[in-house]
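Some structures are shown below for you to check.
Where a number appears in this text, it was derived from the coordinates with a stated rule and is not lab data. Given the structure is predicted, the values throughout are model-derived calculations rather than measurements. Cβ atoms are built from the backbone, for glycine too; each structure is taken alone.
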Structure I
Amino acid sequence: MTTRISFVFRVTLILMSLISPGAFAQRPNIIYIMTDDMGYGDLSCYRAANAPPLPFRTPNLDKLAAQGVKFVNAYAAAPVCTPTRTALMTGRYPARTPVGLMEPLAHKRRDSTYGLTPAYPSLATLIKAAGYETALIGKWHLGFRPDQSPNANGFDYSFGISSGGADYISHKGEKHDHDLFENGKPVHLQGYMTDLFTEKVVGFLRQSHQKPFFLALTYTAPHWPWQGAYDPAYPDSLDYTKGGSAATYARMMQRLDESIGLIMQTLDTQNLTDNTLVIFTNDNGGERYSDNGGLSNSKMTLWEGGIRVPAFVRWPGKIKPGTTTPQVAVTMDWTATMLAVAGATPNPNFPLDGIDLMPVCRGQRKPVERTLFWRTFQRTQQKAILVGRWKYLEDEKGEHLFDLDTDEVEKQNLKASQPKRFEQLKQKYADWEKTVLEPVAL
């Protein structure tokens, strides 16, 4: 049966590749923007009215959010880079794919064997088969070998870094070796990395496109090393996770916001705005200098501060501007949504864990209750399940049950007062964990 499904899927891809570009004229361009380590409260439009002011402003991102629908209950698939990116590219829980077990992928001999390969159909591969031009600009962090590169996984064009973080000035990666590549080949350019990514995006948008395009823009900002545009490069002797300041973080955020403004302006000048779907979100909760909006804990944990992220979607003429939705969303949903909008066919051998959110975005369907799962094992050992308003969480200090409708900051553990619900969620999580891969020790 599996062989027959695979054959039918391959035939479908071949037939779709033969369809003329004109047949796709009504399909929108798709831009997916994902920032790195931004806190839930780092955008002005996500801050409570009585929250203290930030030392920076984000007018361009706030404007983008106001032009579409804003999700206030959006989540990352993991509290750290690689698993979330795995979820985006596969549309499945990170723990269904070997590279998604790396928390995160590092430059170690063992980790070099892990990476996303064509054995796992990617978002880019599926959208490309539907007649789209594909590009990735920014951070990859899904493998270091050629067969694990963006170009090997469906992207026609790629520009960016392969590791988890790189110096914004020297473009050296975590091992202090060169980490800036264009279509898999090292490139040596001068400039602040956020600016370089933005310049490449602007150039891409100004090109003539014979097909609709899918652009994944995965900024490294505001991830460490914390550097502004005019700061010096880190010396090789200094760990990238050291240094920084709130003032430096503010400069990084401002530069990022200005970059988003320039990209949106380019869409306008190229007359692309009306036929371009823009999705913005982040890969996990913030850390040292981020503002998580009062949520508990931060990156690397399954508390709300580690997994709840800003997210908003703009599609002029299709999505009503100035709207907010309580719909719970997760990384894999953006995959399912983009595939549906592109008219792409998911591989039946790798069923999606996400859902198409476009009906909710367009006001055609009311928010639906969700059940979501998370697991960390390597650097923290935590488990979580969200069922509607109820969240079960197990961390290194114990087990918890929270009602997020009344306690989104997770201060009131209801384990003792809601024993039946607690056991139900715990068992549901245990049942799910049997369906995914075993974790890999650090």
Structure II
Amino acid sequence: LLRHRLASTLPRKFKIAFEGCPEDHVAAAINDLAFFAELGPAGERGFRVLAGGGTAIMCKSGGLLHDFLPAGELFRAAEAVLRVFHRLGDYQHKQRNRMKFLIKAIGWDAWHAEYLRELAACRESDAVPVLAIDPPDVESQPSWARGAVPTPALIATRVAAQQPLGPGITPTLVPVYMPGDESYVRWRATNVRPQKQFGYLLATATVPLGDMTSEQMRVVGELARAYGDGTVRVTPDQDLVFRWIAVSDARELFRRLSAASLGLAEASTIANVASCPGAESCRLAVTQSRGLGRLLEDYLRERPELVASADGARVKISGCPNGCGQHHIATIGFQGSVRRLGSRAVPQYFVMVGGGTTVDGASFARTAAKVPARRIPETLERLIAFYQRERQEGESAPVFFQRVPLERVSLELMDLQRLTEADAIPADFVDLAETGEFAPVVMDGECSA
């Protein structure tokens, strides 16, 4: 697509996701195009295809475009979608220059008919060629020589020597030279999973707020070459995944990640909080979402009993409605906002519950309350306690918050929402991770995720 003749006429954003597993790991349904790997009746490879997803001010789960599309027709389907937008998309209004707005404007049936017409044109006389794709059934073991293994002592010295500079929130570097057995056991439980190939693992390095120093990045590259296949994947949770880690190397990799201040456990748990850049750098954000992200992550890591109680829950934060932090699809999401108390402004968050994605589509979180920023840790603790108290047997937190009536959630948080000039304290008027009084300024930007 990048070198395609229609590339200059792409929508303002055009997001594509691929999912190769029976369960969704990439929030595929909120993308413009989503491809789920499938096998056809005769074992042929292909995709179930969704189109038109997105979040921000208009949350939309992608509609079903194909139950099964042969893998060779992937380019044809993508070009057909682009051709429809090229002809009918809104190029006059930036905010509506997205595929989901076109589908809403003309309706799914009309859009789908246009798509099928363009797909037929792409197939005619091989106007768009079939993609030749025939990967092996099982990926083979990497055969190249492994890189040199840096010692934990050397890694710790290098990482500690490069202290990050501001402005804003910077990574907290705590190199651990000799992590204990308990830390390793917990990391192995939350950050490691077996690979399809026998004897190998996938290992996740937890990266709080997605922040790393350049020296940490160099160490990650060295460890990927020494223990893995020389590559690293970035996850939607802002973490890093190493592949092809031999089972016998897991502990040594952990020692070196700990030395690089990247050995935290709790990947894919509620303690692994994701946040957008927020008002620290975004022109559209209202609040300092990264300040809340750091506060919540520290709060949860100091309370492992809360983490253990929030079965399957995920927390995501955005500094405005555009949702770059994907709070719309979080079990518990926080959306930055502002409240006026007389002439002064208070940073607050919409508390949203019940979001999530599966291979069948996306469900979007519902707003249960509007709570001042300083009260969000207590809000989260109450929601976890509410889940523990009211859940059905065997019910996970994501399922619970999708099921429970919104009024019940609002009632749990009612007193935390109240704030008057009489009971406000000075800290209420200062955003998290800031020192001056809260004075939100929103400018033009390009988000609208």
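Computing FRET efficiency 1/(1 + (r/R0)^6) of positions 79 and 263 (r between Cβ atoms, R0 = 30 Å, to 0.05) gives 0.10 for which of I, II?
Numbers: I: 0.65; II: 0.10.
Only structure II yields this read-out.
Computing distance in nm of label points 7 Å out along Cα→Cβ at positions 111 and 415 gives 3.2 for which of I, II? Show your work: numbers first, answer last.
Numbers: I: 3.2; II: 4.6.
Computing distance in nm of label points 7 Å out along Cα→Cβ at positions 111 and 415 on every structure in I, II gives 3.2 only for I.
When you work out mean projected area of the Cα convex hull in nm² for each of the structures I, II, which one comes out largest?
Numbers: I: 21.0; II: 24.9.
Evaluating mean projected area of the Cα convex hull in nm² on every structure, the highest lands on II.
Mean count of other Cβ atoms within 10 Å over residues 47-54 computed as 23.9: which structure among I, II? Walk me through the numbers on the way to the answer.
Numbers: I: 10.4; II: 23.9.
Value 23.9 for mean count of other Cβ atoms within 10 Å over residues 47-54 corresponds to II out of I, II.
Name the one structure among I, II that volume of the Cα convex hull per residue in Å³, for residues 127-390 alone of 157 was derived from. Intermediate results must be reported in sequence, preceding the final value.
Details: I: 157; II: 190.
It must be structure I, since only it matches.
To which of I, II does the computed value 12 (relative contact order in percent (Cα under 8 Å, 6 or more apart)) belong?
Numbers: I: 24; II: 12.
This figure was derived from II.
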